[in-house]
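In what follows, structures are represented as structure tokens.
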Structure P
């Protein structure tokens, strides 16, 4: 898919990421990563075992986050590593392809968590973080342009997976699970682009910000009707009358 290929900058190593953060300070408390290598068509051909790291935060996890993720302050004290170490482990996991990878998340909140953790860490690994930031892609921003619900809202990761027939690999809000689910959603999107075509027709049909002549034409095309140049010109004349 050419539109997404341009975002990848030629990278064949894709690292799907999911970060969990504290309820109020949004510091990273868990990191999930799933690395995949793609072929010339953008399809996943090889993957690595998922990576999951618990990360110590300066502030408390928060009740709601604990209920969603099962992560507690006590768990982080026992199993957590520093933000510095977590980012070093991410680089190590990616191997030699680290600087030639695209880092893909579902939504922009993961980058908010990354930036918040930076603000609480005086010795964070700047070069590692910069590589992630400079090669970051929000997959939700991409897919939601073409596929939305009947009210025009983007879908959740789980609902997008359902729409593309992607079987979830585990329970949501586990960062390693969410990262892997995102990878297989990406792969299904590349392999089943016809689904996006059909869904985009619905989005265009429900879009209310086209100029009236264009809106008339788009709505007819979206339901399978043919529109001639003369009909388009007539729609413009009516609009200008």
Structure Q
């Protein structure tokens, strides 16, 4: 269980840092087509908060997850595994806490809080806020025998390559290379469904060396929720 927790914390707390941005008009055009395909700038601007309930399968275990992403200075991510509920992090109004690997809690420092809060203002893998990052058009690339429009964005230590369907303009996959394991991690985005006029993928799969390492299915999405339990923002004793 501790090993699963460490993997979960690594996934949920990995954030990118902002730096000088290098623009690429061709990359921007591809991303703007994606934004239009999922609902358009006007619709996306109406989304101030996004709550998701997810079911994740990893290492033969099923984990229930909940998260809140927000432009209002608050957010959280928590999970329920084998009946045990754990909060990976929660923050509000400039204060927050995070779970340590030994399953204790500690206050989040300002740098980490600011990074997570910045990441959580994007509801589409950073693509809706793409002008914050370096980006480059890679042209048409093949993935699994199909041809996609490929765009690279520098969102952290390693660049992320996004693959877009040239017909629907939707995001199909993203690829990040792990120096630690010397392997490409490819995450696929599937089964887009409409919520309040905006398309969200409802199934995600992470593949490493052709093997599925984790799968996530969306159970529920709420846009601008009004029923968030405020107790989650209080650090457990």
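Taking Cα Rg over 2.2 N^0.38 Å as the quantity of interest, name the structure among P, Q where it is greatest.
Result for Cα Rg over 2.2 N^0.38 Å over P, Q: largest is P.
Figure out for me which of the structures P, Q the number 1.00 belongs to, where FRET efficiency 1/(1 + (r/R0)^6) of positions 213 and 229 (r between Cβ atoms, R0 = 35 Å, to 0.05) was derived from the coordinates.
Value 1.00 for FRET efficiency 1/(1 + (r/R0)^6) of positions 213 and 229 (r between Cβ atoms, R0 = 35 Å, to 0.05) corresponds to P out of P, Q.
Starting from the value -5000: which structure in P, Q was helix-only ellipticity at 222 nm (-39500 (n - 2.57) for each DSSP H run of 4 or more, over all residues; to 500) calculated from?
It traces back to Q.
From P, Q, which structure was FRET efficiency 1/(1 + (r/R0)^6) of positions 37 and 141 (r between Cβ atoms, R0 = 25 Å, to 0.05) = 0.60 calculated on?
P
Readers should treat all values here as calculations from the given coordinates under stated rules, not as data from a laboratory. Since this is a predicted model, take the numbers as computed values, not measurements. Cβ atoms are built from the backbone, for glycine too; each structure is taken alone.
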